[in-house]
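Just below sit the structures, each encoded as structure tokens.
Bear in mind these aren't lab numbers, they're just calculated from the coordinates by the rules spelled out. Please read all numbers here as calculations on a predicted model, not as lab measurements. Cβ atoms are built from the backbone, for glycine too; each structure is taken alone.
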Structure I
Amino acid sequence: MQGEIKRGTAEMTAAMLISGTIGWFVVTSGQPVSGVVFWRCFFGALTLLVVCTALGLLKPGIISVRSLGIAVFGGIAIVSNWLLLFASYSHASISIATTVYNTQPFMLLALGALFLGEKITGTKLFWLGLSFAGMAAIVEAKPNSDAVSGSYGLGILMALGAAFFYALAALAAKWLRGTPPHLIALIQVSTGIVMLAPMTDFSNLPADTSSWMILIAVGVVHTGLMYVLLYGAIQKLPTHLTGALSFIYPVAAILVDRFAFGHALQPMQIAGAAVILLAAAGMNLGWSPARLIRLPAAGR
């Protein structure tokens, strides 16, 4: 059992580190956002097709028509999420966009209450309020003009929209309990291919090998391999450990943004990002508000 947890921890850590570098690949690809997402879906689908075939998940009757429809809905949501998140990078920087994107647990909280009848407790409302306080600090902060090329506010809204669509995809996944997760991922990226093919400019493809290698990496590594590692980890780890390790992703993204592009956060942005991540941690790990009082005391 201990060995399985160690392996799951390694898989989850690798998946989150891979996720944290995707902004770097998206920006350096030099491709329009819709093109990056199309090729992510295309090469991701090829990778997941091999995985699903190896696992015997392509047999007739393994998924019902209803479940297929829900998976397609989840695919539309996850692809919309990628489009908005990647587009937000040029407006609000990778660091800020990724941090704002981590408000997704609160989006899922609202959707769970609406569609699944899940109870919203006072503790959850506390963490939600704290997250909004962090969001207000980020919105009010003056961004570094070197880190963005568009409207800062628009970038924030795009990242929030991405979080909302991710929450929709997570809601669809809740409805698909019992369906093999790798098969769900394959259906999602295949849906993305169909969605984005009409808006992809195939007459203006990357001209050099390095650009193609970046797009292949986004599909094979950041999608196919990352899904395999993530789902493998989720099957092995307790929920609280999965939630804790998920915070490697935003931290890795902030570090990549700093060292790859030199984008340093302003003091108010750092404070807002810290508050949002703390609130998300409290929400994911089931902390009580009293934990905030105990944390400083434990450090003395």
Structure II
Amino acid sequence: MKALAQWAMKGRWQATVAAAACLAIHVLFWLGAAIQALVLLRHGLSLGGRVVLWSLLPALAWAAIGDPTPVLVAVGTSALAIMLRHTVRLDRTLLLATLFGLIAYLILPLMLSEVLPEIEQRSQELVAEALQSDPELQTQMLPLVAPMISGGLAALHTLVIILCLLLGRYWQSSLFNPGGFGQEFRQLRLPLVFSLPALVVCLAAGELEPVLAGVTPVLSVPLVIAGLALFHGLAKQTQTSPGWLAMVYIALIIFGPYMYTLLIFVAALDSLLDIRSRLKDTAGSA
């Protein structure tokens, strides 16, 4: 993939062809979005904007035939890349990603109006069947099914957008500033003004109105990314073996929901305490 990024950075038409070709192949749309991010991060909106506009055509074609994911991811990733280039703040960029996720939560049911209702109906039937022995819990859970499905789809789009941005940023660092991305990611820490309310909403999801409960998957995504960044930062500070980080990702795969929840709490705790700075101060005074 790095070779593709190198070729794309040789000129405007190479970048346009590379991004457009990937966006035209559905399973590679994320790669096209990452190339767009790379061009915008490196050259800014004046040059990169032209590449993005032309390379978006295949994604728009996918949207026209009923799949909005490529265009949503491409547009979202490009917006984040512009934000990151101008602010040089990954934390603020993730907050913008959250905003895109909330917008996706609202518009995906409209854009998938033929498919999503069927999925929601089938899911409600499965939940009703699973909870038929507990009518009270069934009454509580059924109204949450549809919003949570929409929220889960929006969260998935948010995660893909963030990962595409990070891939583009990694390419930029690898090609033009080796080591820059790693340092930037390891320092990622979300502001408490976001983390604390997001944590409260996630914890109280079952008690909220169904529409509000549906936003909890979206709010959790930046917290999980920040939690992973904290583990990377701690591993670097303590000179821990790379195998330790590998175990974190393996645990995330094996113990999915539990590890996901742990990362949310860890990220919120870091927003409050700034764990890396405290560890650094402790090491310095030792």
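Quick check: 42 is what I get for relative contact order in percent (Cα under 8 Å, 6 or more apart), calculated from one of I, II. Which structure matches? Write down the numbers at each step before the final one.
Details: I: 42; II: 17.
Derived from I, not from the others.
Given -25000 as the derived value for helix-only ellipticity at 222 nm (-39500 (n - 2.57) for each DSSP H run of 4 or more, over all residues; to 500), which of the supplied structures I, II does it correspond to?
Working: I: -25000; II: -28000.
It traces back to I.
Assign the value 58, calculated as percent of Cα pairs over 17 Å apart, for residues 47-94 alone, to the correct structure from I, II.
Details: I: 58; II: 40.
Traced to structure I.
For which of I, II does distance in nm of label points 7 Å out along Cα→Cβ at positions 135 and 207, calculated from the coordinates, equal 2.6? Please report the intermediate quantities before stating the final value.
Working: I: 4.3; II: 2.6.
It must be structure II, since only it matches.
Matching task: 1.3 is the computed value of distance in nm of label points 7 Å out along Cα→Cβ at positions 71 and 103. Pick the structure from I, II. Working shown, then result.
Details: I: 3.3; II: 1.3.
Only structure II yields this read-out.
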